[in-house]
Structure P
Amino acid sequence: MDWVILIASGVLEAVWATALGASNNFRRVWPSVIFVVALALSMAGLAYAMTTIPVGTAYAVWVGIGAVLTVAYAMIFGGEKASIVKILLLLGIIGCVIGLKIVGEA
């Protein structure tokens with residue numbers, strides 16, 4: 001269950017990062033509200049997961065999921081140019097996150 005919460009928290013990291021960018025320096029209300037709520041839930045989930053998952057592993061997985069999803073969202077919806085190299089690098093991050101999960105259980 002802790003891994004499920006950690007993964008959900010990583011997804012919420014991408015949500016708050018994207019909302020922060022859309023908030024226009026907190027001048028837009030709804031993106032700002034989404035940022036605050038997603039940030040609080042993401043941090044709470046990370047903190048909970050860290051009670052059983054080692055801190056370094058939990059943080060790396062959380063950041064990896066958030067980074068990959070944030071970049072993927074930006075590439076899909078036009079905020080960032082996609083390239084084969086970027087996609088391969090994102091796949092590398094995903095591989096590392098999966099590797100941390102596997103090694104953590106060994």
Structure Q
Amino acid sequence: MLIEVNTDNHIEGKERMKVYFESLLSDSLKRFEDRITRLEVQLGDENSGVKKGDNDKRCMLEARIAGLKNVAVVNHADTIEKAIMGAIPKLKHAIEHALGKVNH
């Protein structure tokens with residue numbers, strides 16, 4: 001499973017964060033690794049320094065699953081870490097749902 005992490009220009013510590021999140025996602029989605037060909041991660045700060053606000057950090061996860069349509073989820077939180085941690089269970093559920101449709 002190839003994992004690609006992209007950030008907007010307002011996210012700091014991109015390389016350190018990239019390595020950490022790649023490892024976290026790989027571990028979290030291990031049971032789907034034979035089905036997911038690519039996982040794209042988009043991280044951003046929607047207020048981008050203009051003002052500080054609740055839930056202004058955004059994480060979009062898009063899984064490309066062999067033989068199926070892409071599955072994408074979005075989660076907002078007050079930190080990037082919380083945004084990605086909230087997006088992971090949403091993605092797991094969406095993948096299970098997509099695979100369940102195929103198996104029925």
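Read the figures in this text as sums done on the coordinates, not as results from a lab. Quantities reported herein were computed from a predicted structural model and do not represent experimental measurements. Cβ atoms are built from the backbone, for glycine too; each structure is taken alone.
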Re distance in nm of label points 7 Å out along Cα→Cβ at positions 23 and 55: value 3.1 computed from one entry in P, Q; matching entry is structure Q
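Work out which structure the value -13000 belongs to, where helix-only ellipticity at 222 nm (-39500 (n - 2.57) for each DSSP H run of 4 or more, over all residues; to 500) was derived from one of P, Q.
Q
Quick one: mean projected area of the Cα convex hull in nm² came out at 6.3 when computed from one of P, Q, so which one is it? Show your work: numbers first, answer last.
Working: P: 7.0; Q: 6.3.
Only one of P, Q returns 6.3 for mean projected area of the Cα convex hull in nm², namely Q.
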Looking just at relative contact order in percent (Cα under 8 Å, 6 or more apart), which of the labels P, Q belongs to the structure with the highest value?
P
Among P, Q, structure where distance in nm of label points 7 Å out along Cα→Cβ at positions 15 and 31 as derived comes to 1.7
P
